[in-house]
Structure 1
Amino acid sequence: MSKDMRTWLAQLDAAGEITEINKPVDPLKEMGALLWQSREKALLFHNLKGYPGWRALGQAPANLRHAALAFETELENLVFAVAEKMKRRFKPEQVETGPVKDVVLKAKEVDLSRLPIHIGGTRDAGAFITAGLCITKDPETGIRNMSFHRLQVKGPNRTGILLVPRHTSLNLQKYEAKNKPMPIAIFIGHHPLYYMAAATTGSYEMDELELAGGLLGEPVKTVKCETIDMEVPCDAEIVLEGHVLPGYREEEGPFSEFQDYYISGTGKNPVIEFQAITMRKDAIYKNLQNGSEMEGCIFHKVPMGAAIYDRIRTVGGFADIKNVLVLPGIFGVVVQMTPRFYGEAKNVLMAALSSEYLHPKVAIAVDDDINIFNYWEILWSINTRVNPEEDIITLNGTRIHSMDPTAKELFPPGTPSWQRIGGKVIIDATKPPLSDPEARGIFERILPMGHGNVSLKDYL
């Protein structure tokens, strides 16, 4: 059986990782707070006020433990497992039809207000489709792209769309140069590895549906759209078909974003008009609540950590990298390593700050005796192993992620030149390297007498 949102629900249920909500919940006034509070388990809503017959899923995954479950591995091995799977590709297989074609709505039947789209934050400009994966193509080569974008509902058949200057934005520029609308297909609700693939930054030529197949271990089965020349997964929950209007912008935002702020991206952004919706007959809506360490962050942190790990382990020909963790806010990364030479950790951290991802601006290296999943150990390492005049280096005048509000914004959202510039910092919190065992020995951590042989539970 192919992996989809239904198999993922079954997997969560079998692991005891889902809470089912049967009491009435208002997506516009109550759902956001419930998702925000559920950091440990996924939520499946069965009774949505104003949307009879609908169910909705959120916080799935709610944490890195859920991400490891989706990849069928353990938390400590997550980065390594994902890094290996990211090297695989399976070309999609087109089929005649699938569950997403159970219901077909066109023209005046298209009404986004019939979907249980929720309002996430108290200052959000309205309801946003937050779990839609957007598929577009290069008009000249047909190269496909699949990516995350927030979609502010503006009417029965219209949304805004925020485009960070990457691949979808480049495709739109090519269509706008011809003064043509850009076809776009958006599917809502699927297995989380589709979302991981969409959140992966790679070359322009990378087909994220092929990558999704690699992560899943099976080719994605696709069907043709009804009104545009695009293919979508046949077993998605919902598909929206439309066009991004050329050369047209409207006010969009504010929106509660991944870094826990509203302002980023707010401005005049492109608009989509939809002409078709297809869905399963019993479609489950996917609600993604944003904010730091919420579901959207999990989708970005996992492939980012894996990509950075794969990049930095070859610094200098080989670096003994033990693990990588993307920190809350997604603008920081911790590298666990065993330094062999003086200066090696700094080289590794510079590579971490100049990978495929623009997000990291803070890179921290810790030694192999630090559990990076315990944040207090990272802070302890910085406090006890860092000499600020030698181990902290700032890099000025670098390109920073467009959604980072701390950096200077040179050009606004909605333009191809949207950008920010600011500083980055590396913090070497490792012990002296293996090549200097005497100095390294000074930083051996204390252990209590009886460590490893005495357990408190045996005395209770």
Structure 2
Amino acid sequence: MKSDIIIIGAGPGGYETALAAAKRDKNVTLFNGTLLGGTCLNEGCIPTKCLCRNAEMISNFKKGEDFGIEDFTFTVDYNKVLSRKNNIIETLRSGIDSMLKQAKVNVINSMASFKNAATIVADGEEYTADNIIIATGSTSKSLPIPGHDLDCVMDSSKILNINYIPESLTVIGGGVIGMEFASIFSQLGSKVTVIEFLKQILPPFDSDIAKRLKQTLSKKGIKIITGAAAKEIKQNEFNEIEVTYEVKGKIEKVISSDLLMAVGRAPRINTLNLESTGIEYSSKGISVDDNMETNIKGIYAIGDVNARMMLAHAASFQGLRALNAIDHKTDNILFDLVPSAVFTVPECGMVGMTEDKCKADGIDIMIGQSFFRANGKSLALGETDGLCKLIFRKEDGLLIGAHIMGVEAADLTQQCADMMNQEIHLSELTDIIFGHPTVSEVILSAAHSVK
């Protein structure tokens, strides 16, 4: 079967690129090896955000007395929590299916691999196309330590489907995935311990935001141990899970009922038979240029599988870049300005350069900061814990970084990303009228604080 474009993988990068290509009157074959929507919809972004909302509501319930709500009690029916999550996933998956059918995308519900650089094979059938886009995503990684393969060790996919709230939970890994689950289950009532190898949680985030989040979550009862190396996992005679770790030269141990391994993700490449194509790749992912094209002309790789930036929205726009390259079109997509967020309680968001990165690159900067406790809307919401940090290039006042922790941080970060895409300068930002009272005024306050 011959198509204009073959796309392998039906996550956000794959199915959104398929829809965009179909809109350009291309004949598209999309291979869906698992469930439409990929990891993001079925085992990642969406289900975790459903649980994050539960955690946020419980956090608000706990503050009822602050709002004059007396003698308020509640219980959590975790089966209903899961049912809500699953219904949302199914609704969105059904929507994707309808859009693909309406766009007349040829969806093949099978695993696909290369026969050679020009031919794809699935269920014994061969498919060819003028251009091929690989969008197979990623899988959970695990630490190669004794006990890492025990049945009791959960990854992010498995923990989303347990039908109980753990009495206690150890999380190995203090990145985005680990911290979101730590926040979720802490609010649900689990006793949570996080073990992170690096000196700070959320390694990509600005250190001031990471430190402040650690303080906040610690006050909420989460034990966070940084600079700690997990050494061994085992189950004792009571079926409890023991994690041995080393911190500051000492061997310590934490015991819990459940364990989450959240040490990152690895590109999903082992089913593709890339050896038959000549495509350059490694365990870190498929090598691509700025148009997402591999070293083999006409074959592209987008999203987690190229490991440039493991975010669903990055995958979608990488797909658009690849599609534009196929059509010999230019675009203004700025891949150095990709906002990201972690949906803990409170949220964190970031876009652009961190202070540490600016220092490492020798960039002279100006920093503005504001605190949510001085923002009227945040006070009214009862969400006073937060920081907005803006980074401007000193030579011309260009906004080059925004880092926020607090209520609505993800949306505020997007607002900053919008401005950064338009190359806004400090003098221009302070001329923008911000509505009052809004949480977004923390951005204006941070800009005004620059000296």
Structure 3
Amino acid sequence: MYSISRNVKHASSLKSLSAISSRGVANARDNFKYLVGTYVRPDIEFTHGEGVHLYDSDGREYLDFAAGIAVNALGHSHPAWVKTVNEYSSKLVHVSNLFHTQPAAQLAKSLVEHSFADKVFFCNSGTEANEAAIKFARKWAHVNYPNHQKNKVVSFSGGFHGRTMGALSITPNPNYQDAFRPLIGNVHTADFNNTETLSQHIDSQTCAAVVEPIQGESGVTPARDEFLVALRKICDEKNVLLVFDEVQCGLGRTGRLWGHESDTIDVKPDIMTLAKPLAGGLPIGAVLVTDAVSSTIKPGDHGSTFSGGPLVCAAAQTTFDIINSDTFLSNVRANGEYLVNGLESLRAKYPDLVSQVRGRGLMMGMVLTCPVADVVTKARGNGVLVISAGPNVLRMLPPLIVEKKHIDHALEVIDNALAAQDLSGAYKWGKSVPDRFQVQ
């Protein structure tokens, strides 16, 4: 049922883990009761990882097709990343933003030189990045249109931008929002991928439109080319800042450096938020902005004690330098195409279970006609970690270093999980998902 690593360098750790298990891992797991219950977790305790694999406290090996929700882009314990972290952990970890350090300045330079942006603000997470984007947009409007009450923020159905109050306010899902109202005001929701209704929401009172080029949490849904083109056009017409949330889809995940990059269109934002993969597993967020935006931001307008620390930024620089390579990104595109082909084969094999395959690069979703939870559980039980995106979408976010042999193994396990679901005939919905299970 599980694959135990046969690699010699894991032997001693597995032996010690087995000893721990025999002495009573259950007692150690009693410590979990001290955590606030904001997550539903399976009864697995991971202890270490290497490459595309994770290992639990019972010595079981798992192929990681979740990558910490698109965070571990270089997999686990990448040698270059480990070297950088070891170096800075013994040299300089934190000085606060009262002082300069070279890693933050160098990382900002790298991000600017390889994007639309002129300046960068660092923070600690994706939700913090989106909070900053909202504040920067409103400050930009306040400075440039002081008498126009230009403070409306437009986000889009199905979007997810975080759980802090500002980011939550532009995440139009009542399941997340209702218990925490009142949220920040003057936030409007437009229809994602609907060009015809943009003018109903984006007007001269709007300061920002915030969108994910590929929506992650609600089902791995790419924005259509014509939608992004129309969105950029109306933002220009109404003097509105276009904000791309690339927290999940950015930095190589699609096989391009940025999630909005395409062979077919050339649409650039005014602000872009990054986070998950940027520091290879350490907490970081970044807000990339044009000079038109940054020139309105003054000392005291925003800040963060921990952001831009030398250790985290050095780790991010190493991560960025590895990913920002034509060879690396070409390999992501090739493996993404290989994964898509495999998933499409499964769709053809299970036409009553799989209605659609969508995504880009190594950010893929398989839309099911049954609840996804059982498929996730069965795959995990057979040593492959996949996650959900909504109630009926199987989401795959492997490390960007994944190889075709790993994809083959994941597809085999997913195939078996679908076969078990198909044979059981349980929970089938047909081609449409019941309203009570639709993502809001």
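From 1, 2, 3, which structure was mean count of other Cβ atoms within 10 Å over residues 67-74 = 17.8 calculated on?
1
Given a value of 5.0 for distance in nm of label points 7 Å out along Cα→Cβ at positions 35 and 395, point me to the structure among 1, 2, 3 it was derived from. Matching structure: 2. If semi-axes √(5λ) of the Cα gyration tensor in Å, for residues 299-418 alone is calculated from each of 1, 2, 3, which structure is the one that comes out at 26, 16, 15? It must be structure 1, since only it matches. If helix-only ellipticity at 222 nm (-39500 (n - 2.57) for each DSSP H run of 4 or more, over all residues; to 500) computes to -6500, which of 1, 2, 3 did it come from? Attributed to the structure labelled 1.
Taking 5.3 as the value of distance in nm of label points 7 Å out along Cα→Cβ at positions 59 and 211 derived from one of the structures shown (1, 2, 3), identify that structure. Value 5.3 for distance in nm of label points 7 Å out along Cα→Cβ at positions 59 and 211 corresponds to 3 out of 1, 2, 3.
Rule-based calculations on the coordinates, nothing more; no lab input. Since this is a predicted model, take the numbers as computed values, not measurements. Cβ atoms are built from the backbone, for glycine too; each structure is taken alone.
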